[in-house]
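Quick heads-up: structures coming right below.
Laboratory data are not the source of any read-out in this text; all were calculated from the coordinates shown. Just so we're clear, the structure is a prediction, and the values are computed from it rather than from any experiment. Cβ atoms are built from the backbone, for glycine too; each structure is taken alone.
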Structure I
Amino acid sequence: MFKGSMVALVTPFKEGKVDEEGYRRLIEFQISNGTDAIVPCGTTGESATLSMEEHKRVIDIAVEAVKGRVPVIAGTGGNSTGEAIELTEHAKQAGANGSLQVVPYYNKPTQEGMFFHFKAIAEAVPLPQVLYNIPGRTGVNMLPETVARLAELPEIVAIKEASGNLGQMAEILLLAGEKITLLSGDDNLTLPVLGIGGKGVISVVANIVPKDTAEMVRFWEEGNLDRARDLFYKLLPLCKAMFIETNPIPVKTSLGMMGMVREDMRLPMCPMSPQNRQKLEGALKDYGLI
């Protein structure tokens, strides 16, 4: 259902508020450069600092701006099942095509707790659901056995896997087969994930290089492995630069350097250190972006 190059879109701010016009411009930039789906309000979108009202508004803007041209997969997860259901209900009403549901963070649920969390959301809101496993941020890792159980639910169609563990990702496909779509949650591993049976990426670097990211995945799908590999290695230094500080600091700073949005972030995200900013600027220049 969801495949290809999907962007985990940043949320631009201006004078402390969501920059709605800037957000619409970013969406047009993505669609015009071949991005296959827009993912608002994920980690890269600083969802943890958005109020409930802002979160809902950003989803509304995404759906309105996309106008059905590509799917919108709204980030509506959280560590409160009730709040995740509320946000997912809003996304469905707004016209989103799916939801991105992160493993609950901070409260460190058991595997059984994760299962019932996602199951409750699926039963409350019949909307295609993309699971999101990112243990480096949540403090817990969703195991392949849990993913396979969840894949039996018709609403759960895909998983964004950001554990960094290719063996674990392969085991998900071994256990769940075609019942779930594997998506890379790490730009550094997109091509390896495609190689083990993944169908795409929910990407950070696509914020600044959507065309190359989309073409890499398309070349792979078309069987043009050499061109896909060439693009992967061209992108790799830039992918690494996006994580020289905590995401989304580098990618938002990059968009600022490119003159696309303001670099404004919300605490606890803060401006880059001068040393890392210099490294990032060098990576952008090497790629020809500035």
Structure II
Amino acid sequence: MNSLSSLAPSLCLLFAVLPVSLPAQVITLTPVSDTALFEQIPDNNLGASQSVAVGNTAAESATRSLMKFDFRNAVPAGSTVTSATLELKVVRTSFLVEPATFQIHRLTADWGEGVKGAGAVTGTGTPATAGEATWNARLSGQSVWAVVGGDFAPEVSASTPVAGDTISFSGANLAADVQRWVNDPDSNFGWLIKDQVEGLTTTARRIGSREHPSAQPKLTVQFESPLRILSSGLKEGKFCLKFMAQGRGYVVQAREVVDSGEWQTVATVPAADVPAEVEICDDAPATGTKFYRVMEQ
């Protein structure tokens, strides 16, 4: 409950907003940064390559990918994430590539994407310069990984068998990662993608990176955002409250006693296709208290 009190010696206004959520919304994001780490070439960076790599090479060394998405302007603070699906496109494999199971882990340290490998779909990049991620360092010349190959949480966020040209990850743990980052954007270091069993058969795939012209990674997030009161107060003898309307219709009601009496409709707001700020004003009582609520229709 939000309160507005001591507006005048004989006037106290309060408004209550019932806990409601907007209808489920769906967004699709591409990474803001991604790169690959090669165990065999531990000091190279591939931050600008058109592909990243995951799996074991013919030399039986591991490759891993780092991928980060930005939710700050995409999912409103306070939203509830209900599902997340990461889809990757395989753009190159070896002739004798083997089936594999790839898994995702949440990264626990920041890293630098880098600019090596620009314009190339394959290749192993070139030696990293300051601030770029490699197998050995999260920020080359500045900070190494606590464990070479990337610092990540031991819990698997998602895993999936890999055999075709599309790799799809989903599940409750993946959605929980996104929820964590929506709640605390500063903890968002992205994901690390790796083979479940490293150092064995030839399982490496080249996956389209954010620089690829047609096979970028796509993260689809479904979420419910809360109704948000933007402001409230007296204006020219009226009590006005402003909120962001989106997706559904709303009704604003008022009564003089918080827990009894009939709710009187002050205004209705029809559903709109685009988000919009709505301001509703009502005559302020000369004395006493008045309670308001905003509800979805």
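From I, II, which structure was distance in nm of label points 7 Å out along Cα→Cβ at positions 121 and 233 = 5.9 calculated on? Can you show the working numbers first?
Working: I: 3.8; II: 5.9.
Matching structure: II.
State the single structure among I, II that was used to calculate distance in nm of label points 7 Å out along Cα→Cβ at positions 33 and 81, giving 4.0. Don't skip to the answer; put the middle values down first.
Details: I: 4.0; II: 1.8.
Answer by label: I.
To test your reading of the models, identify which of I, II gives 22.0 for Kirkwood radius over Cα pairs in Å when calculated. Provide the component values of the computation, followed by the final result.
On the way: I: 18.8; II: 22.0.
Working through the options, I get structure II.
Among I, II, considering only mean count of other Cβ atoms within 10 Å over residues 49-56, which has the greatest calculated value?
Values: I: 16.1; II: 26.0.
Greatest value across I, II: structure II.
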| request: Identify the structure, out of I, II, from whose coordinates helix-only ellipticity at 222 nm (-39500 (n - 2.57) for each DSSP H run of 4 or more, over all residues; to 500) was calculated to give -1500. | output: II
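Any idea which of I, II comes out highest on relative contact order in percent (Cα under 8 Å, 6 or more apart)? Numbers along the way, then the final one.
Values: I: 18; II: 28.
Biggest value here belongs to II.
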| field | Cα extents along the principal axes in Å, for residues 25-128 alone from the coordinates reads 42, 26, 24; which among I, II | value | I
| Given that distance in nm of label points 7 Å out along Cα→Cβ at positions 209 and 225, derived from a single structure, equals 3.2, which label among I, II identifies that structure? | II
